[in-house]
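In structure tokens below, several structures.
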Structure 1
Amino acid sequence: MGTFHHDKGELHGITVVVRTKGPRTYVGRCDVADQRAVVLLDADIHEEGAGPSREEYLRSAARFGVWAKHRRLEVPRGEVESIVRLGDLAAD
């Protein structure tokens, strides 16, 4: 369960997967998700075509978590295709 800061949104504190319209997928703890951007803390980036497939990467992330390579990332909202809770992928 995430932390509750009413001004930060329902995903605040939850580890999420942000899929973009391009080749990048981000996994990190959601700080803010608003009309301007999605801000992730302690995040990692998967680039399609470099290493495992997106599906393999997300399966591993759901099972073991990710190695946080970025303390803070900001993904512009226009690039975001979807945001889902990483825990929801683990349930699949």
Structure 2
Amino acid sequence: MLAELVSRFARIVTERRGRDLDDWMTSAHAAALPELDPFLRAIDRDYHAVLAGLCLPYSNGPVEGVNTKTKLIKRQMYGRAGFRLLRHRILLA
């Protein structure tokens, strides 16, 4: 039962079928599996955010990419130069 619920949820996420989330939540609550309790509580707590993430076409991927690149440059520069050079390298990247 757990494997079936997990695979169904994976399909919902990969195919971005937010409309199926309510049915999945009902099935998961009915199964009463203790392994899923923390996960279900987290989804219940942030239900609207989870639903929006599954339905809306927006992504914060580009922003996260810029943050990752900035942190990488910062780590490479650690202890070598001041803020001016760090700023210059970030702007050139």
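Nothing in this text is a laboratory measurement; each read-out follows from the coordinates by a stated rule. For clarity, every value in this text was computed on a predicted model and none was experimentally measured. Cβ atoms are built from the backbone, for glycine too; each structure is taken alone.
Here is how the numbers come out for the structure above:
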| quantity | calculated |
| --- | --- |
| Structure from which 2.9 was derived, distance in nm of label points 7 Å out along Cα→Cβ at positions 13 and 45, options 1, 2 | 1 |
| Highest-scoring label, criterion being relative contact order in percent (Cα under 8 Å, 6 or more apart), among 1, 2 | 1 |
| Label whose coordinates, when helix-only ellipticity at 222 nm (-39500 (n - 2.57) for each DSSP H run of 4 or more, over all residues; to 500) is calculated, return -23000 (choices 1, 2) | 2 |
| For Cα extents along the principal axes in Å computed as 58, 28, 22, the structure of 1, 2 it came from | 2 |
